[in-house]
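Next up: some structures, all given as structure tokens.
Just so it is clear, none of the values below were taken in a lab; they were calculated from the coordinates. From a predicted model like this one, the values you see are computed outputs, not experimental measurements. Cβ atoms are built from the backbone, for glycine too; each structure is taken alone.
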Structure I
Amino acid sequence: MPTLFDPIALGALNAANRTFMAPLTRARATRDHVPTPIMADYYAQRATAGLIIGEATGISRQAVGWPYAPGLWSSEQVKAWMPVTQAVHDKGGLIFAQLWHMGRMAHSAVTGRQPVSASATAMPGDAHTYEGKKPFEIARPLAAEEIPGLISDYVSAASNAMAAGFDGVQIHAANGQLLDQFLRDGTNARTDEYGGSIDNRVRLLGRVTQAVADEVGADRTAVRLSPNGESYGVDDSNPAPLFTAAAEMLDAIGIAFLELREPGPDGTFGATDVPRLSPQIRRHFKGALVLNSDYDVARAKADLDSGLADAISFGRPFLANPDLVWRLRHGAPLNKDEMATYYSQGAEGYTDYETLMGSKALA
């Protein structure tokens, strides 16, 4: 059976190993959402991952309500991403851009406009803004006539990603973001062709994915879902048929891979008692399946050995361990990540973590 350290074919690409880097928001761009030079250092340090799935990246100014998060809608942003992707390629790595629309999770203090969603709802809690935390706002429902423009924003961002040198794109439809808000009945109360039945609620994800695949190739297109349990106030009353239907639809489009974030009851972030749905989704999605959330080597081996997963994506372990692949292979200890520097600016907690790769003591 394949291990974390064996190669894998992913659509048009061949990854050197099955230890992927999950998308991690780090807030090191400018207030205009332009990538900065230090981001090239950060991603290059982690280029031994079989594939880097880059941090969530806004498809439009409306889409990105997180301070200092990057975008992919302007020529300035595209130009600034080029040194980042080149730095990864120079180290022999692969990198996807994650296409992001936050929907109701965006805040007008960052975007300058009212957030949008499937329906008029508000996320619980407070949003991060440049002025500190502020209560989330009630989103306005996207009008049906606005949806072609939304799809066009995804296509444009995907095209910009390829122009910037990315190897492909991942559509972010997980963790309570806009497409997740359309998928689940807890936030989608629409009565048009995008609401009500499961077929209707998966329609927007299908149209976005097909349009992006038509633009950059299905073999360079991926999707991320979070099918089990509540995520950022977004939930569904019957997730199994919803997400197996979504998986069937994505399988028919022929995407390069599907990534599932599936926390368990003991998860360190977003813990849930809702059973993970990957065993059912595996029966409906025949392409490469990448699993994520609180994995260690033993659990990763079990899911690879059983055929449930084709690769495993690691998030916070990659944040603190640029040489994570080497450490996992050699059983080396892991650095602990520092939450205080997750979203701060500068090198601390970003590019200054110690590496052990090549240590003779552990070789």
Structure II
Amino acid sequence: MVAAALSAVRTFVLPRSAADIFSRSVFGLVRLCFDLHKRRARTYEELDRSMELYAPLSLVALLSTWLLCILLGYMAMFWAVVNCSIYQAFKISGSSLFTLGIASYDFFPATLLTFTEAMLGLLLVALLISYLPTIYTSFARRETAVTLLETHAGAPPSSIETIKRYHRIGGLEQLHEVWKTWEIWFVEIEESHTSLGSLSFFRSPQPQRSWITAAGTVLDTAALVNAAVDIPHDPQADLCIRAGYLSLRYIAHFFNISFDPNLAPTDPISITRKEFDLAYNELSAAGVPMKTDREQAWRDFAGWRVNYDKALLALAELTVAPRAPWVSDRFLLHPPRTLARYRR
């Protein structure tokens, strides 16, 4: 009972990430059920529809678990204080928790238990009601940028397509504003997706959109521009990449996804040299000014990508992200993951 109340405080009140066994267990068990159901999906649209209720139902299941634990805890106290049958203790506890008033005992210890249990029940429901607007406000702010990215990067989003589109409109220098906007976005999702852990699993309104594929596209775009595109260097792109990989690392750590924080620029990444060369050739064929030293460009790109590579792919797999180049098109490179370690 006390553990359930503390779990609700950590989830609804505490403005930071915190490990919680109730949330981890409930979200994990619900995910197992959804994983069994999603095997029937034949297309990604069917898979997306099968996962759309995962986060909302998990929150409802979490509230139900808290209420059940409180009911059982007070039921034991009523049974001890009133010296009644198990059924009568259950009836009194349920009546108190849901403020039904159908059963009670008129002496001080039982009355005190009745009042405190009713207070906890009302408090949990009130906290959930106030919690939902916070989630949807953060969700709407996140999805505004994700939706706008389709204009710049296509659907599914592609870093190559982003660079080509900005080049066609003669605006590669305008990417400076993109880096500033997304640096702020990364800072915001770090805060919201660790303090409101369930928000990571709220899916975008359109099946082909996802916050994690958008994040990967922006980071790859900045890495490609820094490494291979022959334009004056923009330090704001560096700041955007740093904000991005720090954000993804903190979110990955929240879900107990392991990664090495002390990576070297020469460490392996999931993008192959052949894929990089194809991207380089495609950009060059589109008329984008490219740096002549392709070997150095590859080393520079790999040095940027290694900072967020593992966290990005793991989060894409965890959230069942739609297929997007260099992000969610390479799940087989990593072992299957579940939500068994979900923290909150």
Next item on the list: Have a look at I, II and say which one yields 1.02 for Cα Rg over 2.2 N^0.38 Å, for residues 12-187 alone, as calculated.
Entry: I
Note to self: One of I, II was used to compute helix-only ellipticity at 222 nm (-39500 (n - 2.57) for each DSSP H run of 4 or more, over all residues; to 500), and the result was -22500. Which label is that?
What the structure shows: II
Check: If we compute distance in nm of label points 7 Å out along Cα→Cβ at positions 252 and 284 for structures I, II, which one ends up with the highest value?
Finding: II
Margin query: When distance in nm of label points 7 Å out along Cα→Cβ at positions 132 and 244 is compared over structures I, II, which one is greatest?
Written below: I
Notebook entry, point to check: Of the structures labelled I, II, which one yields 0.20 when FRET efficiency 1/(1 + (r/R0)^6) of positions 52 and 172 (r between Cβ atoms, R0 = 30 Å, to 0.05) is computed from its coordinates?
Noted result: II
Next item on the list: Check the numbers for Kirkwood radius over Cα pairs in Å across I, II and tell me which is largest.
Entry: II
Checklist line | Top of I, II by distance in nm of label points 7 Å out along Cα→Cβ at positions 20 and 260, largest first | finding: II
Notebook entry, point to check: FRET efficiency 1/(1 + (r/R0)^6) of positions 36 and 84 (r between Cβ atoms, R0 = 25 Å, to 0.05) computed as 1.00: which structure among I, II?
Noted result: I
Note to self: So if we calculate relative contact order in percent (Cα under 8 Å, 6 or more apart) for every structure here (I, II), which label has the highest result?
What the structure shows: II
Next item on the list: Work out the source of 0.00 here, i.e. which of I, II gives that when FRET efficiency 1/(1 + (r/R0)^6) of positions 76 and 228 (r between Cβ atoms, R0 = 30 Å, to 0.05) is computed.
Entry: II
